[in-house]
Structure 1
Amino acid sequence: MSSKPAITVTRLDMQRLEHMLEHLDNYDAAAEALEAELARANFVGHTEIADDIVTMNSKAHFYEENSNTEYQLTLVYPQQAGIEGNVSILAPIGTALLGLSVGQSIDWQTPKGKILKLTLKRVEFQPEAAQQYTL
């Protein structure tokens, strides 16, 4: 797997995610992975984040090279993950997508061990760009 790309996270998302982690009933490997991502992130204010970066509740389009498939995913908190197209921040792919900017790629290992290369093509909706800070 390649090295992880630099990521940028808003301080507001970081605070909300840390609060979520503190109140989890089951602090497992997924929670540890999210905490590791937050530890390596660059932080900016929620009004300073570029509009081409995946933040919480962003809807984004990704391209998977091996299958030539495009995906549209919305990065959400675990309680909203049951809706089609939503991916939980605690899912390995959700943790990996947080903070990516358009053009960046990640290698993601599926539960079956296959490596997929996902590239962020565009951010269709980002709450901060829409000045919706309560999502």
Structure 2
Amino acid sequence: MARKVRRFSGGVYDLGLHVVWCPKYRRPVLGGQVGVRLRELIEQKAAERGWEIIALEVMPDHVHLFVKHDPKSSSSYVANQFKGITSRVLRAEFPHLKSRMPTLWSSSYFVASVGAVSAATVEKYINTQWERPWKREKGDAS
């Protein structure tokens, strides 16, 4: 995948998150029409916020989402935006989700930042700054 950076008045960014969340009690309730509607709602919310979905898998008992987002949105905000709207709409449209569970989603989720380079690459880049031929001697303040 080619790297695509976005611009805003203060700079450029390329931020991605891998988000995973599960129904309460990890019940397998996301199959069939519920899963189809869940996917639609996630895509709708992403479009509304200007976020880009890179990958989305709705499994019977959990959701995997890889989404690119803006720098003003924290990882918890992104996860909770998807969980909040989908819970409200799905429970209204599918009454069996209300009768079997007190809430649709577990209160927890997993989120990890996803970048174009690995942590090891960034660490090596930072640690070898003074080895670049165009850099001044380490500690040279002039």
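A short reminder: the numbers here are calculations on the coordinates, not readings from a lab. Treat the numbers as computed from the prediction; the structure is a model and nothing was measured. Cβ atoms are built from the backbone, for glycine too; each structure is taken alone.
As an exercise: distance in nm of label points 7 Å out along Cα→Cβ at positions 12 and 100, calculated from one structure in 1, 2, equals 4.8. Which structure is it? Don't skip to the answer; put the middle values down first.
Numbers: 1: 2.3; 2: 4.8.
Computing distance in nm of label points 7 Å out along Cα→Cβ at positions 12 and 100 on every structure in 1, 2 gives 4.8 only for 2.
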Working back from 3.4 (distance in nm of label points 7 Å out along Cα→Cβ at positions 28 and 44, computed), options 1, 2, answer is structure 1
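Comparing FRET efficiency 1/(1 + (r/R0)^6) of positions 36 and 76 (r between Cβ atoms, R0 = 30 Å, to 0.05) across structures 1, 2, which is largest? Before the final figure, lay out the partial values.
Working: 1: 0.90; 2: 0.65.
Greatest value across 1, 2: structure 1.
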Highest-scoring structure on mean count of other Cβ atoms within 10 Å over residues 52-59 (candidates 1, 2) is 1
The value 15 for percent of Cα pairs over 26 Å apart, derived from one of 1, 2, belongs to structure 1
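Tell me which structure, out of 1, 2, gives -6500 once helix-only ellipticity at 222 nm (-39500 (n - 2.57) for each DSSP H run of 4 or more, over all residues; to 500) is calculated.
Values: 1: -6500; 2: -11500.
The value was obtained from structure 1.
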